[in-house]
1. For volume of the Cα convex hull per residue in Å³, for residues 163-386 alone, which structure out of 1, 2, 3 has the highest calculated value?
2. Given a value of 16.4 for mean count of other Cβ atoms within 10 Å over residues 491-498, calculated from one of 1, 2, 3, which structure does it belong to?
3. When distance in nm of label points 7 Å out along Cα→Cβ at positions 51 and 347 is calculated, the result is 6.2; to which of the structures 1, 2, 3 does this value belong?
4. Can you tell which of 1, 2, 3 yields -5500 when helix-only ellipticity at 222 nm (-39500 (n - 2.57) for each DSSP H run of 4 or more, over all residues; to 500) is derived from it?
5. Upon calculation of Rg and Dmax of the Cα atoms in Å, for residues 315-642 alone from the atomic coordinates, which of the structures 1, 2, 3 produces 19.9, 65?
Structure 1
Amino acid sequence: MKRIAAFLACAAAATATATTADNVDPSFLFTATARDLDRYFPGYLANGYTSSMTSPRGTEGNLAYMVAFMDYASDDIARPAAIPGWSEINYSTGKSTAGEFWLNQVKLGARAFSDYSQTLNMYDATLATHYRYCDDSGRATDISVMTLVSQDSPHLAATQLSITPDFSGTVRLKFPFNLWAPHVPRFPIARMDGEQMMTAVAANNMSVLEPVNHATADRAPVWYHGDTHVLAGDGDTGDLTLWLDARAERGLTMSAAAAIGLPDGLRPEGVRLVRDAYQLTLAIDVTVAKGRTYVFTKYVALARQGWGGDAQQSLALARAARQQGFAALLAAHRQAWHELWNSDIVVDGSADVQRALHSDLYYLLSNSTVGTAWPMGACGLTPNYAGHAFWDSDSWVFPALLLLHPERARPIVMFRHRTMQPARERAIQYGARGTMYPWEADPETGVDHTPHFAYGVYREIHVNADIAIAQWQYYLASGDRDWLRAYGWPVIREIAQFWASRVEYNEAAHRYEIHHVTSPDEAYDDVSNDSFTNAAARKALDIASAAAQAVGTRPDPQWARIARQLYIPFSQREQRHLDFDATVPHDKVTWMGSSLSWLAYPNLDLPMSPQVRRNDFAFQLNELKVHGDDPNEMMMVMLAVHAAELGAAEVAEQWIDRNLVGFIKPPFNVRSETVANNAGYILATSAGFVQSFLYGFTGLRIDDAGLSAAYAPVLPDDWKSLTLRNVSFRGQRFDIVVDRDASGQVRLSRKAL
């Protein structure tokens, strides 16, 4: 009864809190309210180098990751090592006759948390949380929290907690680094086949296919985080600082430091340093007065081997940030993000589409770096898909960034140059020449870390062509011949050597063929003459000839000969492409149904007549009905672009709208791989959605002539305009607008900036 009375007293005293940001376009604001607590799918704050997941209270200790910071446990694949959680601030109203209640341990719900709102402001890249917290002692506190991962100073992050108690007395706060326990169990995934994997998961009462809860990836038993071990850590109770040095399992070193900022003039009653297996914490007791607001800030500095220094260097950064103050850190961070948003995609006519575009761009920008040679993991700075670099990085993410943020696209192509040696070694392993890049590459080393149970995808070799295409696109968009000579050409040349060694000549048919490959429609894992693979290989070989001439080198004449005679299966009777050789039965139920629309994807864009393009599209739609099963977002993007190429604006819009239903998880628009599964943070799907607008509705393609109008622009009837703001191409900047003239005709115009 005492607890019920305390709750009613808290509720009666509840006051409203602001939930919206001033002067920010609402399409950038994603707000969770109390009704979202039961379906809360975490987003994240990140700056390309380091991250932290979001959490409902805004004060919890959250999993955090660092770019290409990997765990290399024995018999396992490389996987992102979770770094010490840095975001937590815990709060207690103090001991009472009812006990002591810590904010982060109290169950979420209306009883303890009223007037709740949490806004992920994607324009500012901040997470702001507000609520009135009432514990079982009857004490209530108005809570406001803001967290950021600095875009201006990439080594810095901060959490600021404001409390306004409705009582006077002593309260307690904890400022920890959370030290995560190793994931149990760890499976020897590097040597387990699919059946062994499923058996092991079942033996541990896990499910690979079904999520544990709304915010857990379906394959969490496989995609668990790696481990980081603290080597040394300490704190200073006088200076209110913490620091540690650590190392990922068999991997690189990292460091972290925190400096705590107290309210002006407030002297703590006591400060304790707590060290155990799971935390390095400063615990602080302070006296507060009813109705006054107290602001506490935790300034954090993070670094890893090859990016920053040791704990003492990070400590100096954290102290300097504290000296500078949160307002200055926040202002510089916001300004850096606002400059990024100078390049944008604006749709006038659909608020839902605009919000999706802004969230997709936010997640892409949050995971991109500048001046590095790191790729983007399939699921960003999370452990999903083990943080590995797939073809997603080159064919999906890279083109989405290239026109708006070329400086953030460049690290993706630089990664492939940096990791040529392991790709050479892999080619030798499989009896090929040149470079054979892996399906799943470790983002730090470039070494193949494809799980053994997915061994069959070693045949999904189109990744080698996808990489060459991205290299050439960067050259075409930048016009940087020096870059091509030093970085792009070596990659392109050795990929061409790979294809020349991988094809087989069919003397009877007078053509080159490629056998034993896995189709993009991966259920077909050992086929001959997959059309997408052969078309991509042909383009890579043509690129190699052009690149050789661009750098003043004589191309290998066999490249052009193979490209001319490389077979791409085609039905003369139906006047459409085939998915692969006609000898292969096309009879499986897959999430794609067919891969013909992939031939129309912007970075490949296989030349064909309008009639063949229509026939391919018709076949693709029919196969989705006959042989399709739960199509994923990548397929949705293909269909939208394919329809736009055909001039079917309304059909393209239908696939765009369908892409918004079920795939986007509330409250922060986190995309999942399919509607039916819970595999979140898939960057390829965000990038693909963005590409639908950059290259689909505009009809633009990057080619030798420049940024060319390869197809007529299209605009759905209920859209007024589509604007690509601040496009960068060959040293020039301009806006690109798709709208209608006075007669209603859709047109594309460019305005130099």
Structure 2
Amino acid sequence: MPRLREMLVVGTACAVCLLAYSNIVSAQEAPAPGTPPPKSAPIAEPSPLLTEPASPEESFRAVLLMVDLARLDLAVKYLEQFNSSTPDDAMLIKMRDKHGTAAFVKIARIKELSPIASPLLEQLNKASRKQSDDPAYIESLITRLSKDPTERENATVELRNAGPRAVPQIIRQMSRPEMETQQDLIVMALIRMGRQVVPPLLGAMDSPQERIRAAIIGILATLEAKEAIPHLWFPAFSETQPLGIRIAANRALAKLVTGSADRIDRLSSVAASNELRRLARMLFENANLLPAEEDGTVTIWGWDAKEATVTPKTYSPAIASMLMSTRFASQSLSLSPEQGEPQRQYLASLLGLEILQQGWDKPHESLPGTAMYLAVTAGEETVASVLSDALIAEQPATAIGAIEVLSQIGTREQLLNQKGLKSPLVAALNSPDVRIQFAAAVAILRIEPRFGFANSSRVVSVLSRALTDPGRGRAIIIDPDQSRGTQTGSYLNDMGYDIVMASTGREGFERASENAGIEVVFVHANVARWELTQTISNLRADSRTAALPIVVYGSEDFRASVSRLIARSKPALYIAESSTVSDFQRQFAPFSRSSKSPPLSDQERQQQKAAAAYWLASLNSGRGGQVFDVAAAEKQLSLVADDPSVAENVLAALSGISTASAQRRLATVAINSQLEPAHRQVAASQLSFHIQRFGLLLTKDEVAAVNDSWVASDHPAVKSALAGVMGTLRPNATLVGERLRQFAVPVAKPTN
């Protein structure tokens, strides 16, 4: 009614203004014939208000009215007047209670008003949070609910304006024994607060009090909150729930699912278990299903026993989705405890959640009470199935956890194709995620296979990559146009990728299958020798490249013709050729982040480097050398032979490779006077061993260099180790005699 009266006043004022304006025009003299009409300045439209605002309240009301009338010039004027009064929290809350929070949001979204309105909205939000968190304030509103109708209405309006943050205090008050008689009034107030209360009420369904849970279920049904359906399956069918809760949840579910609370016959515990397992799987596979805040975090409301009410907590999308997946999988397992699928899903979600919460670069131990410990007790077959599911779902956190468990309890049979199925541990070697690759390689080595198996060469390839990992992803670009491919490579380089170029489909496939650490393959739509379909088919058919993400790029016109090929080749994406790096990143960045774990930290790369050197050295000293060809890692071992942090194991690994180049690399390290003596000593010892095992492979000049270094060395340990090298060269009698003559006759020590 007040707004209607204002509109009538505005209409009258506009009519008066028009009448006055017409009289002014009539009173003006007509111009002389032939005289051009004078140019007149535009006349500003007058304010439709009969009187100017005289208080902050009137100024704010005028702002809202001018927005409705599309007079933004006056809206700015009156908003400036309101802001110049320096409104405090009490004033803003007073305006909120009268006009609603939506009014502040509305004007903050208008470009002309936003510079002033947005700070006011932020100030109001802070004041509202402070007010909502005040137990005394909420308690006073709840007390007013039992007063006369006017007080009750005003209290309900204030509760609605307080928003979801008031719900914890409401639930706490509602849970008090003496408030049981007032519960219906509180329930009605919560219903009138609207759908904004649904998220906190979902968390309050875990209240330990049956009457609170039953009341909340009723509220959710009344509000027709379909987002509550996933949370109602378990209380509706679990035998652990009280009968009253089951009945209430069944009726609520029936209403929300079928439209009628009486159609409970269409629901069943089997359907509940299947639906909960489906929900758990969806959240396990996709971290973007839950609604996110503006800062990218996800808020989940849950019961806090210490606070005796529901509280909000924020998580990253990955942790939030895994947390909810764990919840629904647990409930599905409770309804179907002997079925394998809910067992695997629950364990998979638990492992993934534990890895995410602990951190990728933290050690993961199978201590009692941890998901890793639980997985160890679940046995090899279950954990292998969990790993297989994680690889299919592209869920790296769970895959890492499962692999680390299999490294403890896995057997050699894990590497064989049992019952015609592919080994998930071997499949993990070909994951595009470098963490999964390396964890799988180490797990396989700990199992100590006695015979070769499919893709066994991949193990050494993964270890080799870890030795020289620069901390950047690797991408293959297959493009017959070198200039175009180079441009695409520059875009990827800006995103942190090292580039491997190929001009044909066949060449690109060979590079992808032979190199570990490839994270994505880019293929131009007009690729030749093999053409696009054949190139993608071969990439997907080979186990070494089957899991690699593929990006096809070309003109926008080509997108539709390859859409079916992209759809059946997932993970795959089509992007249009880009003339700018920003456009390229806009198309590719979401896809590149979709299934990868975060980049390795410097500490993780160093740990992988040290572990790779250890395992390569171990293979040369044990039976593993019969299964794995360490020689394939010679190039990478040679590159890091000067690194003191891994020198001992790297040099030991080189000493088991029978090539002349390996012997030469040992020699160059041994005679390098710039290295630490201990480093040189190890290299000289391994050089002696290599010569003993494989014979002398050095040239005369190289032998002379070793001899000169031995003669010149003044460090006892280094000189001794190099002397051992010289002794392995089988000196002739002349040389032996010369060396013996140079040794002084010892002076005998007198005995006492």
Structure 3
Amino acid sequence: MAIQFISDTKTFHLMGKDISYLFFINEAGYPEHLYFGPRIGAGDDIRYTRAFGANSTSATPPGVDDVRSYNDYPSELSFFGTGDYREPAVLPVNRAGDRLCELLFDTFDIVGEKPAISGMPSLDGGETLIVHLKDRINGFAADLYYTVYDDCSVIARRAVYKNTGSSDVRLERAYSFTLALPDRDYEMLSLYGVWAKERHIDRIPLHHGVVSIDSKRTTSSATLNPFMALLRPDTTETHGEAVGVNLVYSSSYVLKAEVAPDGTAQLTGGINDFDFSWKLAPGDQLETPEAVIAYSAEGIGGMSRAYHDAYRAHLINKRFVGSPRPLLINNWEATYFNFDVPKLCAIADAVNGLGIDTLVLDDGWFGKRDDDRSGLGDWVVNENKLSGGLKAIIDHVHSIGMKFGLWFEPEMVSEDSDLFRAHPDWAIGAPDRKRCYSRHQFMLDLTRKDVLDYIVKAVSDVIEQNEVDYVKWDYNRNVTESWSRCLEPERQSEFAHRYALGLYDICERIVNGHPGIFFEGCSGGGARFDPAMMHYFPQIWTSDDTDAEERTKIQYGTSIVYPLSVMSCHVSVCPNHQTGRVTPFDTRAVIAHLGATGYELDTTKFTDEEKAAVKLQTAEYKKVQDLVLCGDLYRIDSPFDSGFFTEAVVSKDKSKAELICYRRFVSVNNEIKRVKMAGLDPDACYRLEETGITAKGSTFMNVGFAPKYPHSDFAAVKYHFTRI
């Protein structure tokens, strides 16, 4: 069994791939954390590790005078008002107005497979422990879920809060988990950013008090990804301890790391409690989003591979997770809003036979949509622009053996649209207040059933009435005016979470309702790049910044948590439309092919030389696409710390590997740059295909070799290793 309960010590021992997680029910009836780390002996009693720091202001649990304070115990779920002064995971407001609860052990269950969360994505499979906690006074209860896996070093955790009493309860905080840590000797790694500069890396020491990251945008956001890692100060990419937490959630969230006066620390977080409350009538419950917690003793890289394995095996749509992806040409940077049927057909014809298999028609095909100020919400074809409708371009694309993709932004509405004129109340906004514009558009209220039903029908009608093979789902602004006409005044602070539930509802009905169509996620680039979206979208547009140099950082940071297969990456034109930078065509392909790939430029302007290059690039990509989809990633040189970007992708059976080497600038009399390969079988013999050299994996990994870069700035080269 992956989960053991040792009855004489009341200890739970959860065993996943290479990891153990232990806690026990202590003398106060409180779930007390003991250990999270590398696998240890089953049945060993490790309560001897308990230690308490001096704390002269501790308060005992209610009604007793000879038991340690809750503040002294490493917590599995912290609560407020009974002596624990750390960040609470839950804050219920009772009928009398007090915010007190004492959640103590009641019973537990062990089930063979993890129950799904109602209305939200989560990891599947895995043996699961459910610990039932209850307040003996008011009947408020919490169920703690723990799921472990034998194929990845992660634990999935969440909480369900229940009102089993006779009076209403208002939750003012409802986090998903608490994780105790043995000391404060950690640094926090987070992924920050902004539009076109998503998921850059920040690393700072913990200090006494609370360090937090959050989003208040009703989306997971480009600003701070819903991920936090705690690293030992000496942890590197390849060595040292790393503990990560990633929320399977797409709305406002918070993650907090706190150092207590006794030198211990804890992680907690979930739904952001800023502008949040949730009414629980008697018998009601609130399910919180899942937190995926990873442990690695092999540095940041080991933590990343744990997440990649977990998401590919247990989260991403199984219909597509390991299957070859569409290799597409997107018309956006080629035409923006200025296109017609002949232009689109010409873009497709120009790449016919070059290995590109899908044409994606981006924004501008619907309603009155000649710029970004009108038309959103009117999902009917603009036949003034597309004579003959979508059928004309679809028939042509299919006739030359390509598939057809189409862009939508289902959650949005333009003020200048038939939809807004008919239903102005469907747009998010408060009475008597003017709405904020963002990208000249408003947002539809996804807390309303009539709005959800309209979106599902409008989008479904288009893709069912046309032979659409692929959908790009965009989201180009964040919520302002968080208020809904369909919510009672006392429930308005439920808005952000209810928006997420509405989003998941339409994704379930549209995405899973059309299982043969491939869906890609997008949010003004990568502003909603989170595990919940990955459940519906096997790949997500990583950033609107397509510059190869900028993408080295964006893709490196994204890979800290998310697998290469989820990153949608395109080769674009130069000078680049975002930076104006000129980089070699081959370099753009090398970087873009470290993900689900495609092209986004005017193919009608290709020279014969560029066509030949594309044909070679796509052929080479298809040879190694299985590595991108299923392989293990090893980051070797960070573009944040050096002028180089070097990554290796190795097949699970270690039979083949690809090494990507990128150098930012060339200089006169370059210094020697030696690269040591990673991830190979040290005892196996490999051939380095580009040179013909053969050597043991241990030789390539410890001795390395010097890549031969093209003599230019922003140069990239690929090497391939085959086991012989």
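1. Largest value of volume of the Cα convex hull per residue in Å³, for residues 163-386 alone: 1.
2. Considering all the candidates, the number was obtained from 2.
3. For distance in nm of label points 7 Å out along Cα→Cβ at positions 51 and 347, the value 6.2 is produced by structure 3.
4. Value -5500 for helix-only ellipticity at 222 nm (-39500 (n - 2.57) for each DSSP H run of 4 or more, over all residues; to 500) corresponds to 3 out of 1, 2, 3.
5. 3
Rule-based calculations on the coordinates, nothing more; no lab input. Predicted, not measured: the structure shown is a model, and the values here were computed from it. Cβ atoms are built from the backbone, for glycine too; each structure is taken alone.
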